[in-house]
Structure P
């Protein structure tokens, strides 16, 4: 699996987890920011 494929997969998983957490109110704002930063780093 190449790099773009891997990052796309990771992004997809991240988005799914993000939406799931939002729907269930699992994450507070601090965790959201941290996760967003991690996803941004993964894309680069």
Structure Q
């Protein structure tokens, strides 16, 4: 938690929020890429 507070004061609120959201979306983006790369069954 101390790391987040120090990032907040050093880099600004907007940058920390953007980083946090991108970090959370990473797993969902990996799943989306996996699903899109699957061959279609015909």
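For Rg/Rh (Cα atoms, Kirkwood Rh), which structure out of P, Q has the highest calculated value?
Working: P: 1.03; Q: 1.32.
Between P, Q, the highest calculated value is found for Q.
When distance in nm of label points 7 Å out along Cα→Cβ at positions 6 and 22 is computed across structures P, Q, the figure 2.8 traces back to P.
Every number in this text was worked out from the coordinates using simple rules, so none of it is lab data. Given the structure is predicted, the values throughout are model-derived calculations rather than measurements. Cβ atoms are built from the backbone, for glycine too; each structure is taken alone.
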